[in-house]
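None of the figures in this text is laboratory data; all of them are computed from the coordinates on show. All of these numbers come straight from a predicted model, not from anything done at the bench. Cβ atoms are built from the backbone, for glycine too; each structure is taken alone.
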Structure 1
Amino acid sequence: MSVGPPSGDEAPPGIDTSVPHSARIWNYWLGGTDNFPVDRAAGDEYRRVFPGVVDVARASRGFLVRSVRYLAGEAGVRQFLDVGTGLPTADNTHQVAQAVAPDSRVVYVDSDPLVLAHARALLAGTPEGATAFLDADLRDPDRIVSGARRTLDFGRPVALILSGVLGHVADTGEARAIVRGLLAALPSGSYLSLNDGTAVFSDRIGAAQEEYNDTGAVPYTLRTPAEIASFFDGLELVEPGVVACPRWRPDPGAGGAADVDAFGGVGRKP
């Protein structure tokens, strides 16, 4: 699902198209149209230095889809809090969850003005469930929790989704504090689904990321698998643990690269 920018790459009011934006570049890599020339240029340059970045983007999206399907299905979760949702593409959280359980309730959280401009596209859920959108920043867990309570029942398990967003918090200690703050509000039986970028399998992704961070866009920090695993401290990891995204419960017959620089996992709050 993608509603696209106005014709002629004309930006809605309040949106800066003079510097690239990670959500719009990600959208471009995934084949969406919610991006502008500056984003496509940055995305093409990143891909020139590290051609495998599209595999990373697809692996991250695939992990999100499979983890939400697991949570709504096998784990029986009916409430989802997707923080830093980015721009709508195919297989958004509410589409995946409500395909399994139509009564699922989903709250998307983002503070990007282009994402806000596309909020209506995200709000089309099932009649049995609920889909809402919250304008809030990742670094403000209290505001996120307060706003999400209008749609979600925090007396019942909630799945917290952090897909490819914590890299925008450069300090790992601060990123851990954000995760702890969000999880603290959730009851026992809630889950965390999280994935982020690494530089394990290729040195070229590190070089590409450094070049991107120098463009004036909001920087993104690549972390080690151990640092990503630390976000699950205190949780019960679902098998197979924190692994390269394509290795987390792959669909039968899934092809493509298994070792890509995106690691993720799912953990249950005791």
Structure 2
Amino acid sequence: MHAPWLSRRPAPPLDLFIDTLWTSQRAGPLPHGREWGLPNGCADLVVPLTQDHVHRYDGVADRCGRLLAEGVLQGLQQGPTLRDTAGALCVVGVHFRPGGLAAFFDAPADRFTDQTIALADLWPGFGPALRERLTGPRGLAAPETRLQALETALRARLRRTAAPSTLQDPLVQWAIGRLAGGEQRIGDVQRASGCSPARFIARYRAACGVAPKRHAELMRFHTLLSRAPRAGAWALAAADAGYADQAHLAREFRRFAGFSPTDYLRNATGFATHVACP
């Protein structure tokens, strides 16, 4: 039987721009009909293999949702997104690195921020070609085959330059490395960059989708989720992730998730950024 989830890092040069290739498969509905996806500080790509669309909702009050043809590109999100989990599904996906969209799109990353865009509007035919290659009379291809096919298709989509590394802003990549751990102040990083504050923010936003302060907050939130306690020991988790105290954590949690840490634990799933919508 195929594993329901498999992920890996792509080979060079895609590893400069993509953190993870993944595939997920479920034979039927989940116990909850809808599921929140919490911000992770990066953009994502999702391509369905067992149907020709993905189903997204514009909020908990939206009972119909939108069918997005051929899959979705989801830019960096500053709040939760809501997806359908009421049926069987098999998908492949991409978790981009911060700044990684520049390898595939001419537009700056902030054009995609808080957007969920049908893949048919960006890369027509990309999703159907994968689906045709990976499904057939014998059923779905094995997870490893799915990931290899996705990697090959993405390599063909790379913007062509003399060197792949020139597709990224080196200053922003340097700044991300210093901000990711939360140990350096943004002002100190900006001054060390040699850029004016306005120029530093503009370059960072174009590469990552948001200003450096907001991106640092989102990276800290994602770190918190990856270490979230299962018994409610939030004070220790707050300190470990770099929050000033538990009250600071609670404010940031509600800002980015839309609900409290207690609600998060009550509705948690097997994935840190996936939360059941009751």
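Quick one: distance in nm of label points 7 Å out along Cα→Cβ at positions 61 and 157 came out at 2.8 when computed from one of 1, 2, so which one is it? Structure of origin is 1. To test your reading of the models, identify which of 1, 2 gives 2.0 for distance in nm of label points 7 Å out along Cα→Cβ at positions 109 and 181 when calculated. Computing distance in nm of label points 7 Å out along Cα→Cβ at positions 109 and 181 on every structure in 1, 2 gives 2.0 only for 2.
Thinking of 1, 2, which structure, once mean count of other Cβ atoms within 10 Å over residues 149-156 is computed, gives back 16.2? Before the final figure, lay out each step's value.
Numbers: 1: 13.4; 2: 16.2.
It was calculated from structure 2.
Each of the structures 1, 2 was assessed by mean projected area of the Cα convex hull in nm²; the largest value belongs to 2. Here FRET efficiency 1/(1 + (r/R0)^6) of positions 53 and 173 (r between Cβ atoms, R0 = 35 Å, to 0.05) is compared for structures 1, 2. The highest value is that of 1.
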